[in-house]
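K.L.:
Once you scroll down, you'll see the structures, which are given as structure tokens.
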Structure P
Amino acid sequence: MEHTLIDFYRAIEESSAKMLQAAQNKDWDGVARCEGACAVLIEQLRFRSR
């Protein structure tokens, strides 16, 4: 399945929302997991947008 750029932005938005929720719950391991997921998605977005 081919992902469009908007799919990456939506996935980043979803992961960022999960990261916020984890931070509000003081779930620092969850924050770190979401941060890692965001980093991967951002790199994929950069690669695809070239």
Structure Q
Amino acid sequence: DLRPDDQDAEVDRLIALGASRRDVGQGDVSWVVLADPEGNEFCVLQSRRATT
């Protein structure tokens, strides 16, 4: 899992590199689930600064 300073920018960057969003039933949460081109899922977490 990743915890970048800017979650939105990192998600955009990863999608541009070939990742895709995944809905795994996470609902309304502070992280984004992505999958790499081979289907391996990972999460992009919100910055610790954004949650405090």
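K.L.:
Quick one: distance in nm of label points 7 Å out along Cα→Cβ at positions 8 and 32 came out at 1.0 when computed from one of P, Q, so which one is it? Each step should come with its number before you reach the end.
P.N.:
Numbers: P: 2.7; Q: 1.0.
Going label by label, the one that fits is Q.
K.L.:
While we're on this one: So P(r) over Cα pairs in 10 Å bins from 0, in percent, computed for just one structure, reads 27, 56, 17, 1; which one of P, Q is that?
P.N.:
It was calculated from structure Q.
K.L.:
Match the computed value -28500 of helix-only ellipticity at 222 nm (-39500 (n - 2.57) for each DSSP H run of 4 or more, over all residues; to 500) to one of the structures P, Q, and report its label.
P.N.:
Among P, Q, the structure yielding -28500 for helix-only ellipticity at 222 nm (-39500 (n - 2.57) for each DSSP H run of 4 or more, over all residues; to 500) is P.
No lab work stands behind these numbers, since they all come straight from the coordinates. Small disclaimer: the values here were computed from a predicted structure and weren't measured. Cβ atoms are built from the backbone, for glycine too; each structure is taken alone.
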